[in-house]
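Student: The following blocks contain the structures, represented as structure tokens.
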Structure I
Amino acid sequence: MIARKLACLAAAMRRQWAPPWELRKRQLVILQRLIAHAHERVPLWREKMRAAGVRPGDLRTLADLAALPLMTKEELRDGFPEHTCARPLEPSDHVFETSGSSGVMLRVPYDDAGNDFLDAIYGRALFSAGYRPWDRIAYFWWTKPRPLTPYERVGLMKKTVLPSEADPEEQLRMLARLQPRVIYNFPTSMALMARLIEQRGSRPVQPGIIVCHGELMTAEQRATIERAFGCDVFDQYGAQEFNRMAWDCRRHEGMHLDADSVIVEVLGPDGSPAGTDQEGELVVTGLAGFLTPLIRYRIGDIGLLRSRPCACGRSLPLLELTGGRSDDFLKLPDGRRVSPRMIVPRIELHTGYLQYRVVQRTPAEVDVMLVPAAGASDSLLVAIEAELRSLVGRGVDVRARFVDAIPLSGRGKLRAVVSEV
């Protein structure tokens, strides 16, 4: 298994320097296989293509992808697994669960081959930032136990997962104890820690690389983090459905799109393709997901593809996020600001819901709406109220309730956390 993973990584490292025509040719070959496979094996896509009057043989160029219908998060959720998967799931499959900033609970399975490929794409971004296989990694994420990866079992790419819901003081203490060379975290959390370091005038940890992901990172945040921690800060873009999709190289001229892993279309307001350097809705097709084909998937983010190349010489195009994932902070009566990335993990500790939204009505009122799953009871509401009260404090009234549906918010995005304050 480790040999196969290393072979995938070596191939991914080579492909980033391949000429653009070679990447496009590879995209088309895999896309044609994927569409034929989805039409033959996946009920959802067979039905969608029949309704759209499209057959696999119609896909002759990459531009022909636009003839296929879009796929939504709700279709992925409601059809799992019978209508979205190419075969029954097996114990060896890798099932990624997420609701992220959208609030829709999703499950996306990958087989071993797809998972190995995604690991290689993830590793490529990390190595391109200057990572060495023996470097210690601190990775802030939800506090759920996970098995060791094949890399970790042989002493490589060891990752210590730390709780992303911890406050900045505690996160700094954890980093001081661990002394990692690489830190993965959300930019808002890193910026809060950076301000603490600058206030105190001492740096308890000296990393060599900081990778920010999961949120839009502003230029001000990057500058603050680099100044406080004294190291390079890299931006990355990904989603649990596809893993890593774009990443910042050491030139810092933008994020390289993993064009060998995903095809990204940018759509204008009317659904037609936006021009190069023009902002629009990002629609993603995954080239590694033959078990669960995600084709023209509405990821819920706003961005654009740059026409200019990066000075580093890589042929992977540059992607810029210009909107989306700008989740609201809760603004509390005592002046604290609570990131959605501290809220989401607490809700995801619980089951029994299909979708949720947290809405702050006033500084002292937080409303939690949940679309219940079958068999959900009021005990779920009580548990989530207690979870969030422990986060925001006694001065805030937290009320959870079941609803039939949660409407889309601006630009058609399903936001999990909204502050009206």
Structure II
Amino acid sequence: MSASAVIRHLAKSEQMFAETHNFVGLGAHLDGPVDTDALAEAFDTLLEVHPVLGGHLERDADQRWQIVVDDLMHPGIMVVDNHDGSVEVVLPNFDQTEALVHLRVVLLDGGAQPTLYVHHSLADGHHQFALIEELFSYYTDLVTTGDTRPGPVEPAPDSLETVLAQRGITKLHRSGLERFMPALFAYELPPSRRTTSNARPSAPQQVPMAWCGLDERQTRAIVDYARSNGVGLNGVLAAVILIAEWQVRGRRRIPVPYIYPVDLRYVLSPPVSATAATNPVGVGTFLAEIDPGTQVLDLATRIFEAYRADLADGVIAQSLLHFTPSYEGNPPGLPDVVMMTDNGMVPPMRTPPGVRLTAVHGELHFQVGGGIEMYTSKIFDGRLMVEYHTHGPDPQRSIDAIATLLAEIAAPADPVIGAGALR
């Protein structure tokens, strides 16, 4: 028998990720040789510094999920040798009652693709980027010096609720969802693309993904456009995605509800460090009224003004004290909700000499019967990328509409450099 200890129960903001068995993957595409033994040691070091990563979830007697650690060793990294491209690359065993973190390394001809998978109840995107950056810092030290200098052991990250309570933030009268009320049961709606199925898979499944990307010049043009008009890149991307969604939905006079996470780390005082909390985010909302005359800049301005007002009024910071957003399905009586997470600028990552990070990608894994619809964006190496994770029937159509609108902003008649097939 192994000794085990309960770290804490999951807070309400974290429980939905346990109910959907949600793992998030962050993949790095590397050119150059990768020493898997050194990477395995770096992964072990990461688990030593963050012991909660070596834990798992259990239900207590009241069926509440809790984080538990024991003295069993983590199974370690998963290595797949696919130098000749002939091997079927399988996923780790996503069982939250056994492990909350996995590292899979696919060895390729001339490079490798390591992907760090973390249960979403433990980390949001910002947190996960920090973990993989730390992992490769240890790896680089091992390869170049033969040793690592890890910092002190970190405590388990706090929940959003704890972070807010420590700063005296409590529930206000408004939640932010009031913005959607004019559209609730107000329209004759087509069948939802977010409709779920009663058939629940036996394990978390990857949500299919389509994507498009800009080159460096186009990305600079989009960023400059947002900055010069004072609406922020997030506002421009949101406007582009919402107009594209409106087009794909048949250009009907039905508004498009929009919901997006806001990283509270730099909003709260004192600020929250990258790995000090699990999912320290608030939620912003906007109801996009779009017609044939709607311009990207006008819509981006309205989105940005609503964001600034709700942030200043404290609505966004306390929003998740009111409700828990559902990744699965759509609220009854409401047009399909668009969700978009802007991951911002991907920071540079340390790698040994001769190894270069060439690209990154995200993966979403849920144990649900369909109904997932989510956009994400990031800038890596000066290039903007938009991903669309969806169970919908024709995601490439949405991505193509987004690519067209981005190209029009970047430069007339200048096509977006690439669009990806589903993975």
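Here, each number is a calculation from the coordinates, and none is a lab measurement. Computed from a predicted model, the values in this text were never measured in an experiment. Cβ atoms are built from the backbone, for glycine too; each structure is taken alone.
Student: Computing relative contact order in percent (Cα under 8 Å, 6 or more apart) gives 15 for which of I, II?
Tutor: Among I, II, the structure yielding 15 for relative contact order in percent (Cα under 8 Å, 6 or more apart) is I.
Student: Going by mean count of other Cβ atoms within 10 Å over residues 121-128, which of structures I, II comes out largest?
Tutor: The maximum falls on structure II.
Student: Output the label of whichever structure in I, II has the greatest value of volume of the Cα convex hull per residue in Å³, for residues 345-400 alone.
Tutor: Once volume of the Cα convex hull per residue in Å³, for residues 345-400 alone is tallied for I, II, the winner is II.
Student: Could I ask something else about it? Given structures I, II, which gives the highest value for distance in nm of label points 7 Å out along Cα→Cβ at positions 169 and 217?
Tutor: II
Student: Right, here's the next one. Quick one: Cα Rg over 2.2 N^0.38 Å, for residues 137-368 alone came out at 1.08 when computed from one of I, II, so which one is it?
Tutor: Going label by label, the one that fits is I.
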